[in-house]
Structure formats: structure tokens, C-alpha cells
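The next part holds the structures, each set out as C-alpha cells.
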Structure 1
């Protein structure tokens, strides 16, 4: 299953938002949204970012029950269930790897060991986990920087970059507001996407998010479009 435009989306389902029944509902809701995969973690609720201090984890069996419920009750096997464990920060790497393997044995399609602390630990995860592994690339986080080539050589099958777009959007918004505060008005180039004609103004932004298709539908079905 994929999201709009055929682009596969991996969604963060946090802890599943409750017990096993809540997890089932969460899985079904994400499936209806058309995502390709979700990951469900073993933190307590409310959870914390995987690269911040102060995390707590639930009992291993409590988490595995959620993984089994997600696997058994997903509407289609095309929706991949990724088992994320934050145990490295709380109970050590061995426990994190043991949890990852237990989740795979419970039916998870891939394992996500969050925030290994050294390059040796990054490499150790896919070597010790008995299934596909996901790596979370967070610049400035608790894990050291690792290139895509290195991660591929280590054996990771999936790499996610959760802060790339968020960081770019926040930086762009900060710059735009700084210009506004300094000049009292936005400039034309700030309204246009990269590569667009600045003279197009808002029209360029609307085209980028598919406004032209909606305009065609408006002309087809709007007043005077059908007789």
C-alpha cells in the first residue's frame, strides 16, 4: 500500500496509543490512509524522542503483544509492521537486540533499534538481528554520523531521515519571518518555489501543490461546465 502519487510512506505510530485494542485501531486507521509501513515502539506513554534523555520502556511481553496484535489485525500483509525498540538507552544494546529478534519472531516485518551509541554498535545491529533492519539517521542525535554507503555495507535495508524536511521548513520559516521583521514586507522571491519565476507569486506555490488539476475539475463540473 502506498500514499498518493505512488510514493511509499513510513508512518510513526509511536506506542500504538494504548493497549492491544488501541494498536489494532491504529493499524487499521493508518492502513486506510494508505501508508506502506508503520513502526510501533516499546516506550511508555507519553513517549519521548528517541534521541533525547529520559526515556522509559515497557515490559518486553507487553510490547510483543502489541506487535502480534498489529500483525494479526492489519487489513493486508502489504502494510509492513516495523518493531521499534528504545531499549538501548535504558537496558543496553543486548536487550535491544533481543527485543528486536523477539518482535521479528512475533511476526514483525522489520526491526528498528533506536539510537545505537557508537559506529561499532550501528554495525552490530544488523549483524545480530535476524531480519531486515531500519536505521534512523538523526544529525546531531545520540548516534554518530554514518554514510549511506556504510549503512548499506553494515546490512541495513531501510534508512529514514525524519528531520531533513522538518529542519528545512523551520529554517525557511525563520528566515522569512526574520526578513519580514527587518523589512516590514516579504520579497517576491520568497513567495516562489525554487526554480519558479518570482513574478508568478502565489500562483507558483499553488501549482506546486496541484492547483492546476483542481482548476480543471472546477471548469469541468462547475457552473457552465456541464450541459
Structure 2
């Protein structure tokens, strides 16, 4: 009997997340309403609090779910390159997956990388899922270093403590210069997607993905120099 209840609860939880994503797409994350979702479910308003105790708890669930699905997409793209020393192919597969996911899920991308929701502070529960797609890049950098790739990027002193934390996250001996090159590439990718997705490239670059492709190409040249 407990299995039946667990399946019913999982189905209701999944439906709540689906309706929350629809509401977020239509009205923005800041307008998320548990009462409205309960109404759409045909549930008394108090009933939904058995699944999520507050709006912030539901927001956290949405963030974790979105990060995990982004992580799934990028990990799958990287794994699709069977020859692991084909670093350029892995870079392009992973970066393509990031943009494709963003374009397919704009409201969720906005939740992760857009304007913070007023009054909401993400708890530690979001950290693990948030690192998944970043770890794909870090592992790529670690594999390139192991294969003899090196970088000569100038590393500001103010960035070194942050790079040390990234190195610990990757659990690999990646030099600061390589981490700095990867981190600036990461920033350029996320920023370019935001420019496109939020309409800031209108009448500047109107071909979808053109600027992003140029950034991917530029950082392929930076990150993938000749091996020693």
C-alpha cells in the first residue's frame, strides 16, 4: 500500500512542477503562486502545502530540477564524443547543448541565470545540481592538461582563491592559467546566451546563434592550443 501512496505522491509532485513551470513561463518566477497551482490541480489550497511548505521550497525544487536537466543535456553531449581526446569536438558538443537547452527552456534558463527572484535565497541544496554542467567543462580542461595542453593566460591575484576552489571541485591538478581561460570562456558563453535570449541583440546580430557560434570558435582557439 505504501508503494501506491509513494507513486501517487510522486505523480502529484511531478504535476505540481509541470504547472509551476507553465506559470513561471507565463508570469515570471516572482509571480509563482502555490494557491494558483492548487486551483489548477483541483486541490484545496491547503492541500498543496503537504508537498511544498512554501513558495521558496517550490522555487528550490524548480531550480534543482532545471539544473539537473541542463546537467543531463551537457553530460550526454560530452559523452556522445566517444574518442575522449577529441577535445574540440567535446567543447563544441557541450557548448551546443548549453545553448540548445536555453533556447528550448527560456523561462527556466531565466530562473537559473537571469534576474534573482526578490526575497529568495537559494539554499545549499542547489549547489550540487548547479555544478553538474560546469564539471563537464572542468573535466575537459583536466583531460587537456593531462594530454599536454598548456595555457599562458595572465591570472589576476584577486581570482586565485576562486580558481583554487574550482580546482578542488574538479579534483584535478588544473593550472590557474587553464582554469582562468576556461572560466572566462564560461562567462562569455552564459553572457552571450543571455544577450540573445533576453532580446539584447535585436538589430545588432539578428541571426540566431551567430554570435554564440563566434564565441565558441574564439574560445576553441584559446582553450585548444598546440600541445607541448
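helix-only ellipticity at 222 nm (-39500 (n - 2.57) for each DSSP H run of 4 or more, over all residues; to 500) was computed and gave -14000; which structure, 1, 2, did it come from?
Values: 1: -14000; 2: -22500.
It was calculated from structure 1.
In this comparison of 1, 2, the computed figure 187 for volume of the Cα convex hull per residue in Å³ is attributed to 1.
1, 2: which one has distance in nm of label points 7 Å out along Cα→Cβ at positions 10 and 154, as calculated, at 1.3? Walk me through the numbers on the way to the answer.
Numbers: 1: 1.3; 2: 5.5.
Label of the source structure: 1.
Given 19 as the derived value for relative contact order in percent (Cα under 8 Å, 6 or more apart), which of the supplied structures 1, 2 does it correspond to? Derived from the structure labelled 2.
Quick note: the coordinates plus some simple rules give every number you see, no bench work behind them. Every value quoted in this text rests on a predicted model; they were computed, and no experiment measured them. Cβ atoms are built from the backbone, for glycine too; each structure is taken alone.
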